[in-house]
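Just so it is clear, none of the values below were taken in a lab; they were calculated from the coordinates. It should be emphasised that the depicted structure is a prediction, and the values quoted were computed from it without experimental measurement. Cβ atoms are built from the backbone, for glycine too; each structure is taken alone.
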Structure I
Amino acid sequence: MDRLLSTEAFVRVAQTGSFTKAAEQLGVTRSVVTLRVQQLEKFINAALFHRSTRQVRLSDVGESYFQECADMIASFHGLTEKMRHQSSNLIGQLRVQVLQGFAIGHLGSLLAKFTKQYPDVDFDVVVNDRVIGPIEEGFDVAFQLFPATTERVVVRKLFTVYRLFCAAPEYLDMHRAPEHPSQLHDHPMALYGGYASRNRWQFSHGGDSIEVTLRGQLRSSSLHLIRDYALSGAGITCLPTLIASDDLINGRLVPVLSQYRLPPLDFVAVYPEAQRGALKVARLIDFLAEQIGSEPKWDQPLIERGLIG
């Protein structure tokens, strides 16, 4: 029995809750993972999991054994990476999940700079707006608006996401702009369907808080689609500034209800706790945080105009 391979198999099954997912992440068959776990159980003379047709969960022994094993595997991979390569010469692949709104127009240029500095790092980037658990889905890091609800992950904020209601000048030439959030009901709207608040929208004005229920004529999981809807002059939409900033600055979109502020959101990096010491992940997150800064370039002109911040 290779104790290291058996221990890593145990850790992956515990993290994903699945022998099949663990096998996919390790690049072996399910039977190999099963054998390795069985060998480890035989070696310590105790069952590590309670198995059923529907789920796999840690036994009491497995619970007490898991964290030290996870830390050991993470330390081993981190040490191996450091020993094989100098910190200035990272190597290997990073599997990344990223929100569409950040991927389009922003992430490509940042990754171009990163890979120029670290040419031996390869990326597999999956773009979607789902809130995921990076452990369960085999990602090294996920960049998203809402932290994963799964355990054993680290969440690090990268920047604040502001949102503004806006419309094309052509639409506002033909329709009176709303002066109160309740007047949004009088307008056709396109709304993003991925916010946790669903149809409830919370506005603040001075010391007052106003809640409005909005359903929208168009609802989509694509922020770029609802931006195009607004640019066409069809109605009003609400967009994050990281997507709408250029259009707002150039006058293709005009903010409405800017005196009523929406609660800001956190754009975060989520990665497995056992990955905490992984050099590539840490270097990528540090690089992005440094490049973006405390006031992202897309927000600076809007802050100067008093529209956000």
Structure II
Amino acid sequence: MCHILGSVDVKIAACVGVKDEVELIRACVGHLRRIGVDHIIVSDAYSTDGTADVLAELAQGGTLEVVMFDDQSADPSVEDSATRDIFRRARNVGADWLLFCDADEFPMPRTGQLRDVKALSRSDALIISRFNVPLLQDGIALNLETEIDYDATLLYAPNEDRTATQARLRQDNDAPWIASIPGPKLMARTDRISSTAEAHHNILAEDGAAVTTEVPNDLFLAHVPFSTESRFYKKVENIRSVLTANGENWGPDSAWHWRRWIDNIEKRGGISGELARNIVTDQELSDLRRLGIVKSAVEVWEYLAVSHPR
């Protein structure tokens, strides 16, 4: 199925990175289909928690395929080769654009449809802002059971740049990491971009050609880092495994939040203690809303329209 953007037929594929996200993968795929993704390529890092069974079921319709990715390899060429294969698969199904996200990231186009994002008609790649979804006392501030209610969806979106937020959190290990601003993700034209780098945070142009990039103000990613203790426990297990395999090859800024989680877990209350540190009480939520640090999805679009006018 192709959609129309102005006078141009646009077909959209998504690459979804996943490892042990059985709690979220069905909601993730359902959301991508609702917002107009035509084909989904799941890059599964050998999940063992039942995610693979769900994916096998979801793949029966023919618009989802699964490829395996070795997240234990310390060879940087492995990621590049895997990403080039994803681009090839997207081109093989006729996709004009390829969106990169993880199973815990939910794209939020302002109209509810990716094809309506204005930057698609004028840029080669989109640098998509990400914001964390708060974990409240009764669950995440994002309803995944039905079509997403943008007014009720809440996100940490402080009015400061990501570098300042990260620097402040690095100085205070007791501050909740969920209040940070994660790095952006990408959406790229398949005929202009050949691969990505740094876990899909940077682009590599086809044959080194110059490309136009843009931060859209009508699209962002809602990131769900925390939900249940069982999911966090599995995430930490996998983080330890990846750090053991690759950590010595990464710079000091790579996966700093993973290292922070591990340090806190070892020194400041274990898994449950680190998870509790990131839970927002009703009173804290009220204060954060009043200060504009936590915004609704609608308010985030208004914020992006100011910070990234076009």
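See the values below:
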quantity: Among I, II, structure where distance in nm of label points 7 Å out along Cα→Cβ at positions 178 and 218 as derived comes to 3.1; calculated: II
quantity: Source structure (of I, II) for Rg and Dmax of the Cα atoms in Å, computed value 23.6, 77; calculated: I
